[in-house]
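Some structures to go through are shown next.
All of the numbers you see were taken from the coordinates with simple rules; none came from a lab. A quick note: this is a predicted structure, and the numbers were derived from the prediction, not measured. Cβ atoms are built from the backbone, for glycine too; each structure is taken alone.
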Structure P
């Protein structure tokens, strides 16, 4: 998380709302070598105390967390490069990158294997309901295909101890400069630049 307190003002509920809406993050678990990372869809509980997920059996994290392991899930939002020229301030400005990020830290624990079908059903239902179509369900699969795929993955739960977030939107700049940068943001590079520009306009106001 960014050390500047100006970028650390989002409350817990706001941070959890971003994580719940994105529903996808990078799971990190310590190892003897480099940290183990996996990019996973997650289902965040209503109270934000746990995130459920599944991993392919061959994923090294499954072995590392067989008896449970400390873990962190990083979820990111819109992000974009900010050119110093956009501020309209003195020349002594530097490039930066604005972004939203949430870190959910806790303990990753294996769930009972028999809980996997229910987890997958709840995950797909949570994502499918957001689409303009009749929701897909596992009932559409051939039983033998479904059972084969279920044997290939394992369910896990991240018990969340702490929620940290960074909302880096130029809050350390004068409002006029921040709004000027927001106006140019959509011409830049990054992801979801229109959403980021709107957030920059509202930050600190």
Structure Q
């Protein structure tokens, strides 16, 4: 199933939950938004369609990193003491070398690190866990762990912490139901899906 359909199902989930908990208009809008995102989240995995849409261009990131490396080399050479000069220039050269190897597939990992760092800075557990989820998704194959029961459990934990942080009823149910809806929509239960999802990883790799 394509991303538009997953997003629509997630949005509908948020709307239904909001009506069930009698949410205010602003809470309804929030739940619809969370449902939309949660319905797409499983496709963050390494070959998922969502990956390229939430990450920056690797070319832009590489250019910025190279520019910083050149500035660091120049600054260290002209302003640093003898030891600082060698250390700064070494770091700058290392940054230049590292940036040249950055590909688009690395950007999801970098995004995960950024989200994790943001969670640590803000002391928000749900954001730290989301960063870890994105990091894991950047290394696993498409329709594997993010489309499994383990993925549901981990995302459910994120959703529960998010509801605690926001103190808005319905956040958990919106997120978890929308997430599960994605797995059902991608499963072989629907006749138009040639591939299924590996729900029982790592115990069993059979498609369902």
Quiz item: P, Q: which one has distance in nm of label points 7 Å out along Cα→Cβ at positions 93 and 173, as calculated, at 6.2?
Solution: Q
Self-check item: Source structure (of P, Q) for FRET efficiency 1/(1 + (r/R0)^6) of positions 21 and 85 (r between Cβ atoms, R0 = 41 Å, to 0.05), computed value 0.80
Solution: P
Quiz item: If you work out distance in nm of label points 7 Å out along Cα→Cβ at positions 45 and 125 for P, Q, which one comes out largest?
Solution: Q
Self-check item: At a computed 0.9 (distance in nm of label points 7 Å out along Cα→Cβ at positions 37 and 133), which of P, Q
Solution: Q
Quiz prompt | Source structure (of P, Q) for distance in nm of label points 7 Å out along Cα→Cβ at positions 13 and 157, computed value 2.5 | solution = P
Exercise. Using the calculated result 24 for relative contact order in percent (Cα under 8 Å, 6 or more apart), pick out the matching structure from P, Q.
Key: Q
Practice problem: Given a value of 20.9, 69 for Rg and Dmax of the Cα atoms in Å, point me to the structure among P, Q it was derived from. | Solution: Q
Quiz item: From P, Q, which structure was helix-only ellipticity at 222 nm (-39500 (n - 2.57) for each DSSP H run of 4 or more, over all residues; to 500) = -22500 calculated on?
Solution: Q
